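Where a number appears in this text, it was derived from the coordinates with a stated rule and is not lab data. The shown structure was predicted, so the numbers you read here are calculated from the model rather than taken from an experiment. Cβ atoms are built from the backbone, for glycine too; each structure is taken alone.
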Structure 1
Amino acid sequence: MICPRCDDATAFQFFESPEKGAWELYRCPRCFFVWRSTEEEEVIRPDLYDPDFKLNDERIRQMSDKPPIPPLRRQK
């Protein structure tokens, strides 16, 4: 499966609806994008995904945690 956000070929189905065949959830291990099979075509098809929101290696490298994770407190 190809991730619509970063075009990585390692995306996979990781959850299925309680009602068999109603929807599935997919996840990309590269960019962490998650989508449902019932989303609009512009969300689930890589060729229709908005290019302004596409990710490549450079953009992924520049990403940071939001919000930033604060340093651990020292034990007293």
Structure 2
Amino acid sequence: MEKHDLVHEFPDMREKIHELKISDNHFRKIFDAYHDVDHSIHSIESGANPTTDEHLNELRARRVFLKDELYAYLTK
């Protein structure tokens, strides 16, 4: 299973991610939501938490949405 945490997704933005997590509450909220969804997906994909394909696909779509929002935040 691939890692999808934000630092693995955007390794060149590691410092900015860290800065924003500390200094910007809105970024931190989105970051935490992304982390929670990614953790849920990993748990399902590893077999630890069974669910339906529909629910897994909804979580994946949510992760993409949050990732896009975070990327926009990081590049503005």
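By the measure relative contact order in percent (Cα under 8 Å, 6 or more apart), tell me the structure among 1, 2 with the highest figure. Please report the intermediate quantities before stating the final value.
Details: 1: 25; 2: 36.
Greatest value across 1, 2: structure 2.
For mean projected area of the Cα convex hull in nm², find whichever of 1, 2 sits highest and give me its label. Don't jump to the answer; show the numbers that get you there.
Working: 1: 7.8; 2: 5.0.
That would be structure 1.
For distance in nm of label points 7 Å out along Cα→Cβ at positions 5 and 29, find whichever of 1, 2 sits highest and give me its label. Can you show the working numbers first?
Numbers: 1: 1.7; 2: 2.4.
Top value of distance in nm of label points 7 Å out along Cα→Cβ at positions 5 and 29, among 1, 2, belongs to structure 2.
One of 1, 2 was used to compute helix-only ellipticity at 222 nm (-39500 (n - 2.57) for each DSSP H run of 4 or more, over all residues; to 500), and the answer was -25000. Which one was it? Intermediate results must be reported in sequence, preceding the final value.
Details: 1: -2500; 2: -25000.
Structure of origin is 2.
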